[in-house]
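Undergrad: Below, each structure is written out as structure tokens.
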Structure P
Amino acid sequence: MSVRRVYSVVVFIILASLDNVAIGLVPPLYSPISRSLGVGEGALGVVTAVSYLVTAVAAVAWAYAGDRTRRKPMLMIGTLIWAAGTGATVWVGGYWGFLAAQLFAAVGIGAVGSVGFSVVSDLISPRRRGLVMSLWGLSQGVGTLAGVLVASQLGGADWRTPFSVLAGLGVVAAIAYFTTADIRRGQSEPDLAAVFAAGEEYEHRISRTDLPRIAARRTNVWLILQGLTAQAAFGSLVWLPRLFQARVEAQGYDERAAIEIGGLLTTLFQLGGVLSIVGGLIGDRLQRRDPGGRAKVAAIGILAGVPLYVLLFFAPLHLPAPETATGPAAALVLGSLFTSPSLLGAFLLALVALGLTSANSPNWFALIADVNPPEHRGTVYSLGNLVNGAGRAAGNGLVGAVFAALARSFPPPANLAIGLAAFQLFFVPTGFMYWRASRTAPRDIEDVRALLRARAAAEATGSPAGRTGRISSSPTPGGGSAA
């Protein structure tokens, strides 16, 4: 990879994390925001849930447009939109204004993931997709954690402060896109190397007639549907800071200290997401021997993490008594990690659990790129994100109702722990769908490679079909599609 391309990968990965910071700002501040706006915490859970849906729906439109036109301007516009919505949140005076500002930001956030994914998939070769996609996914996870950390540390005294800071960073991010390379569609595909070596371009663009072919590709169906159940479980985890806050408050800490400590614990306990790099590397390695290898890695990781998450939610988190605790919250949490066996045990549980489930992310990204031609990837990614958004919104919204129902018999934090544990069962059908994808992926990957080879050959011979993008292939008998 050239220095400019490496630089562009780094910039896109870093900037992709910022929109996830915006996503992660609200949940850690549910209690002060709800008090400021005069609504219950459940109403803010609805804002989060609806924001997920708006982001997912907007991403489909952004991605389809990105698969047809230039992508860099769209990324810049989308970034400015979410920065404006985040900045407007600072000035709202009531619940409906807060909702409107967050939904406006959600429209812009939809551009970054879907269009950015299409660009990054064209920056890397198939052999390295798992590794680079793990960094792409990790940046988004780190962004969400950074949102929790920024919100809990800057928003304890005034919940508006984190939103002001992030809005400014969003403007800087939009400007930074100017410095990246113009990425040509399909430039990383080995089967198209001859086209670019001859100074030609890959001119194929998505059209509405391609949508049935996308749906006929069986691996796409499993990759998209798994998000409904996976994200129901992941969506419930936005309440993790609230669970830790409740556990800390139960030990006698006041709300402000509990918010800070809960945010720090959530950030610390999700460091296992870094292990997604390992999941991506294993997926790359296994994929070279077994075309269904990526899906198998994701299935095993998702299923193996379930019992560990359940144990984590019920694990005790013993901290020093409030009257003996001195110094900043970060020093208290890090110090307790070495003096409290229960806290250390919970940290190790979280590290392994998240490390296993994070194998899902890079292999999902890489599989979408593997089983789709370049002009379909952004759209398929956004369709997956649409289902992900529906699943995450359902998980985030329903778990709040489950907490309220359980609270009649189990006071906090027991109701939070039981509710979160129950939602991890949604990972079971997710694992099954990845197993099904491991069976269909080999055929779909070969179909796409055959299509790209045919297009490259047509371009080399000067065929009009090769130049105009009319080469296509009917779905194969096995359910895959080469178009």
Structure Q
Amino acid sequence: MKKWVLVVSLLVFVSLLLSNPIPARLNMRNGDIIECSVTMDRISFISDYGEFQMPMEFVKAIVFPTSGTIITSLKTIYKNEIFRGFLLEEYILADFEGIPMKFHKDTISWVELLVEDRDLEGGVVQVMLKTGEQFYAAMLSEGLNIQTSYGVFSLSMDNVALMEFEGEGNVLTKTTLLSGSEMRGIVQDDFIVVKLLSGAELSIAPGKIKTIDFSTIELAEAPEIKEIPDFLPGEEKKAEIPHNMVLVEKGTFYMGDLWTSGNSSGKPTFEVTFDYDYFIGKYEVTFEEYDEFFIHGGRQKPSDNGWGRASRPVINVSWWDAITYCNWLSTKEDLPVAYDDEGNFLDKDGNITTDPSMVMGYRLATEAEWEYAARGGKNNDSFMYSGSEEVDEVAWYRSNSENKTQPVGKKKPNSLGIYDMSGNVEEWCSDYYGSYTSSEKINPFANSGSGRVHRGGSWRSNATDVRVAYRGGLSPTYASNDLGFRIARTAP
């Protein structure tokens, strides 16, 4: 018996030596924090685009969103690289205070590997998927066959600067070449093959890809993916972020027109402070999202002006339509509704309030929340437009929109990862429209005035009117083909 125990102990000891333990921090679901060393060499990860093994030396964090779920987020040591799927392993193996232990993944909230980030080297591309995942890889596919309206072309990957994919089946791609030429056509290949920096090879269907960018130096500075916890033990844990929304953390900024002199609806500027966090949509609400409301809510179907629906922002909706959608979405997700029949804010108990921090359901952003988010929140971006000084980088407007709306998320986002806050469609806000005053304000919301605020400019606006500070007021019954909305929520 003693000999058997000795053999087992030696095997455990040898396995620990061979596994090259990595310092780690396990955040358990019961609130415990376990400082230990992970003793696994690698983990097996399955995604909907392939199965691969990831050596632990490449892992930065493993996040298990809820107990029992198979959906796991895997963040690596490369900036912004993230995979989603599930682990084949049931247990995380670790050395805790000199004792080998197994922690079942259902007991863990997330695992942080205490390793240094690694810089990218040359010769890799950044692959961004439609699901929001992104990773770096070497391109193994040497070329791609594109069916255009004027013939079939076999493109060499050596000549490509950027590829943008649309659709799920016959995938339409816009390919930008190093020479500056642009080509649009249908991808003929079933798979694009890449090799991850950790060594695994993946064959990815083009319909799952959003972009492949061959200029990774610039993209390495993209905003962090918010689904991965970025707080340390002892800090306040941030709220779980709803799908397709971003967290805007409380802070202070100067609101109003910082760029023009003389009279302006954005004058005078004034200081605004938020003492609460909130969520705001990454994208304007699309026809695809609104049409679900139309089907289940019995609402009138708004026209798309013949431009197409799907991922284009919904248009021809009034302020009343927008807040009714918000209430429908709140009910769908078992949240208190944000508005009563008169358009007043409601708190979680159904009482009228003028404090947006007390409203728990989905709603339109207040005008101050909208501008703070457009300026990058705590980043306090000083750009004239949301995310850039160059209007064409971030906005669909009169000079580039082809006189219609464009699918959301095609331009560069701002520093919070929010798209189209300049241009594409005007966006309804919750506030009444009124003149600014220079006094400092905390959690401002205008509950009286004339009409309702709209912000951001649209596809028909000139460059001046897609500035962050641009504002206007319209009757809440008004609807137009350049007017839509995005959703917001107070963080719990």
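Undergrad: Upon calculation of distance in nm of label points 7 Å out along Cα→Cβ at positions 198 and 318 from the atomic coordinates, which of the structures P, Q produces 7.3?
TA: Details: P: 7.3; Q: 5.3.
It was calculated from structure P.
Undergrad: When relative contact order in percent (Cα under 8 Å, 6 or more apart) is computed for each of P, Q, which one produces 12? Spell out each step's value before the answer.
TA: Details: P: 24; Q: 12.
That value comes from structure Q.
Undergrad: For distance in nm of label points 7 Å out along Cα→Cβ at positions 22 and 382, find whichever of P, Q sits highest and give me its label. Walk me through the intermediate numbers first.
TA: Details: P: 1.6; Q: 4.0.
Top value of distance in nm of label points 7 Å out along Cα→Cβ at positions 22 and 382 goes to structure Q.
Undergrad: Follow-up question, since we're still on this one. Between structures P, Q, where is distance in nm of label points 7 Å out along Cα→Cβ at positions 422 and 454 highest? Write down the numbers at each step before the final one.
TA: Numbers: P: 5.1; Q: 2.0.
Across P, Q, distance in nm of label points 7 Å out along Cα→Cβ at positions 422 and 454 peaks for P.
Undergrad: With helix-only ellipticity at 222 nm (-39500 (n - 2.57) for each DSSP H run of 4 or more, over all residues; to 500) derived from the coordinates and found to be -24500, which of P, Q does the value describe? Provide the component values of the computation, followed by the final result.
TA: On the way: P: -24500; Q: -3500.
Comparing all candidates, it corresponds to P.
Undergrad: Could you figure out which one of P, Q the value 25, 55, 18, 2, 0 for P(r) over Cα pairs in 20 Å bins from 0, in percent was computed from? Write out the running numbers ahead of the final one.
TA: Values: P: 25, 55, 18, 2, 0; Q: 21, 49, 26, 3, 0.
For P(r) over Cα pairs in 20 Å bins from 0, in percent, the value 25, 55, 18, 2, 0 is produced by structure P.
Read the figures in this text as sums done on the coordinates, not as results from a lab. In this text, all values refer to a predicted model and were calculated from it rather than measured experimentally. Cβ atoms are built from the backbone, for glycine too; each structure is taken alone.
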